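I've put the structures underneath this note.
Every read-out reported here was derived from the displayed coordinates using simple, explicitly stated rules and does not represent laboratory data. All values derive from a computational prediction rather than experimental measurement. Cβ atoms are built from the backbone, for glycine too; each structure is taken alone.
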Structure 1
Amino acid sequence: MSVETERVIAEIDVVRDFTEVFLDEVPGLPPTREMEFSIDMVLGAGPVSVAPYRMAPAEVVELKGQLEDLLEKQLGRPSVSPWGALVLLVKKKDGGSRLCVDYR
């Protein structure tokens, strides 16, 4: 988050009044909830996994850095699922990159 964005957020009354609710860092994934959920598959359909988009070496370094950051903050975890979705980096207005997942 840019310094300018942090400054604007800090000026919001609700954020100032309830600082214990608006954390600077999220401590990890939400807790597991006891809930049954399933997605009915079409008979005979198998897992979808698409080959990744080509990336420039600098983009690969950026992607690995963002993924390591998510793992470090416990906001994600490694997966060995046969299902897969495309991952790409999208340029932000401030020149940085945003990690996006294409689930189409």
Structure 2
Amino acid sequence: RELVEMLQQARRSSFPGADKPGYIVGGKTGTSQVIRNGAYSEAETIASYVGFGGSDRPEYVIMIQVAGKDRVWQGSRDAMPIFTDISNWMIDYLKLRPKG
């Protein structure tokens, strides 16, 4: 439960207003370097975001990875918005009721 609360707080403070009110949503960004020719590339990264959502408890998990050759991607800029769109869609699709 403590980890869920920490990831919720991290999301609320980093991305205020991104989620539908009344739902539990949390997650973590990631940005990793890519190895090319035996060395880390300064010109290419992989962005990721893994998160969860639900009403009174987490009811789904979504993992997003964004990658492409010779592109510098960031988890917060490139993967998180995709997670948000899918997460908000999942709340409607699963017909989850707001917490309370």
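Consider the structures 1, 2: one of them gives 0.20 for FRET efficiency 1/(1 + (r/R0)^6) of positions 11 and 51 (r between Cβ atoms, R0 = 35 Å, to 0.05) as calculated from the coordinates. Say which.
Considering all the candidates, the number was obtained from 1.
Using the calculated result 1.0 for distance in nm of label points 7 Å out along Cα→Cβ at positions 19 and 83, pick out the matching structure from 1, 2.
2
Who wins on mean count of other Cβ atoms within 10 Å over residues 43-50 among 1, 2, i.e. which is largest?
Structure 2 comes out on top.
If Cα extents along the principal axes in Å computes to 54, 42, 23, which of 1, 2 did it come from?
Going through each structure in turn, the value belongs to 1.
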